[in-house]
Structure 1
Amino acid sequence: MAKSKIEWTENTWNPVTGCTKISDGCKNCYAAVMAQRLKLMGNKKYVNGFEVALHEYCLIDPLKWKKPSLIFVNSMSDLFHEDIPLEFIQKIFGIMNKASWHTFQVLTKRAERLAELAPYLTWSPNIWQGVTVESDQYKKRIDSLRKVDAKVRFISFEPLIDEVKSLDLTGIDWAIVGGESGLKARRIDLEWVLSIKNDCDHQGVSFYFKQWGGINKKKNGRLLLGQTWDAMPEIGAK
């Protein structure tokens, strides 16, 4: 387990590392840059850089962590990447099912494969499933997410690189919005953020504003309309 700096989680667990770029939001992938850095540091998980790699030896780690925690699964990969066999995904889900005292957050851009494999997975109440929607072009991922029998379904609008119009949030519990960070960060517009917030407000969806991002994300902060917005689904509810 690694302590996470991501605001909406507490820790990360990476039984898989590595990925390939699939859509516009992947252009400046933080994980790809970090993987190369970790490779140079001699981290054994990243011997092959950002190539997809399965790490069987760390599968049972969450069972050893006794303090209940919010855990982001595969922060350095995508659990529904086409190179990850269903059998290995089922092993990961088996651990999440057993570690019922934790809450696991899974996020993917591969929403179609998620919907395809979801019936073969056990969706215990402690598993939250999300999809990334970085612009209006990828809104169809939400339809795939709705097919998943997860207790909590969420959308990460990060990096938000364009407007997302007329959101239907039926069946969605939580929305995270954030701008891209780093030297090559693309802009985020206030109106794009407010549009999503308004849709969340009108449809009863928890709204979380993560950051404005940019080259200096710490300086730009995460205030929206003069305050922070940290709403999340209740852990252990239902």
Structure 2
Amino acid sequence: MKKILIVEDDINLGTPLTGALEMLEYQVVYLTNDVQVMEKFHEFKPDIVILDVMLNGKLDGFEIAKLIRRESNTPILFTTSRDGNEDFKIGLSIEYSDYIRKPYRLIEVTLRISNLLSQYEKTNKKNEPISIGHFSFLPNEQSLKLEHEKIHLNNYETAVLALLCQNKNNFVGKNKIIETVWNKKEANLREGSLNNILSKLRKDLSQDAKVTIETKTKLGVRLTVI
């Protein structure tokens, strides 16, 4: 069950929105002011925050968003009754955020929630480290980590290793690797480059005896983790 933190000082909007989202099986915490926002954020750990821009308190929605962004990329859906473009620019300039003007329809809110969560989850899934024996492979950072050691990989090395990880313990044809990484159907034009990359990756991964990259004629390349 996804968790939503709503911060809305207009109870005529916040209360029915809370009820409607709970009917859709979201777990909701609803606050009417800025006083306990960060405390509840830490305690509740929401998957998304619906944040009114114009709050009647010391902090407005954008200031609260800045506090959240200091420690978390949790998606934020801003809501406002103001019609100025400046709010729109500020709201969308914050990463993993969206902006909706009042009055809004429930279907619009739920669609934006769904889209924000989907985008966030896809991005963070890509950022998750991939375990290769004792190594952690971080494709976005183009690196391999082993304890305190960090090994940098170039674009092609990263792409080849990512493909081998997707097919861990299974052979991947060299032609398929070349077509995927270089978008070249003429395998002979890139086979030398691929072999150099495989040699480099073998050397990088050699610190873990349980990890091997083997090449077999007609079968291709296989990353094996015992």
Structure 3
Amino acid sequence: MNIRVVLGLIAGLLLAGCSSNPEYQNVDTKKASEANAELGLQYMLSGHYEVSMDKLKTALDYDSDNVNANHYMGELYNRLGRPDDADKYYRRAVSLTDSDPHLYNNYGVFLCSRKEFKKAERMFFKALQDPVYQGRTDTIENIGMCMLDKPDMKTAQEYLRQTLEIDPKRPKALFGMARISFEQGNYMSTRGYLQRYNEVAPPTPETLWLGIRTERILGDKDALASYGMLLKNTFPNAAETRLYLQSAKP
């Protein structure tokens, strides 16, 4: 929802007033809560975390059972590096609904980041139970990447392949498959997935370092030099750059 639209909605609601104040007897607290929650989301997505926090707290003041407000508060605390607070709000949101695949997907990603893999899987599978969920490909990809971090290479490979069958140009899945191929010793396959990745997304320190290690094994000095130069010039302070420079010493 556009911020201006939400602001207009909030203004209208606030003119109606607040039920706890005689001056504001006719407010629809559910709508006021939802409007503030959506505005909080928009501010969060634009990086204005302090304003987002204010709006989300207002949303919860209007309606503490607002699923979206609790969900977005979990997302915000996660971005602020406060995982315990994030988990509290994610769990609260999940307890308030039995049908919110976007919430289940996001909470699954969060749980995976905390290495709570079984809980993460449960959330992902709950998201996939919704037959009209439009983010199914995202969730399938997230399962694959989560299992790669576990690590459960077999399951990761299964879900990342499913992802690429649906959308062959998804960078995260391509890099995930490159990592799996490297671990399996399939270096030509690793090269292929990295080449496909480079066609659809900008390089990262991780992709370049994997390319360097792959080309060292395959013996392509030109590709190795290209990856190395790009890593040094683009990400001079990255940990992968330090590893590369150390490994390149005679």
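The table below lists the values:
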quantity	calculated
Structures 1, 2, 3, by volume of the Cα convex hull per residue in Å³: label with the highest value	2
At a computed -7000 (helix-only ellipticity at 222 nm (-39500 (n - 2.57) for each DSSP H run of 4 or more, over all residues; to 500)), which of 1, 2, 3	1
Structure from which 1.2 was derived, distance in nm of label points 7 Å out along Cα→Cβ at positions 131 and 203, options 1, 2, 3	1
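Laboratory data are not the source of any read-out in this text; all were calculated from the coordinates shown. Just so it is clear, the structure is predicted and the values come from calculations on it, not from any experiment. Cβ atoms are built from the backbone, for glycine too; each structure is taken alone.
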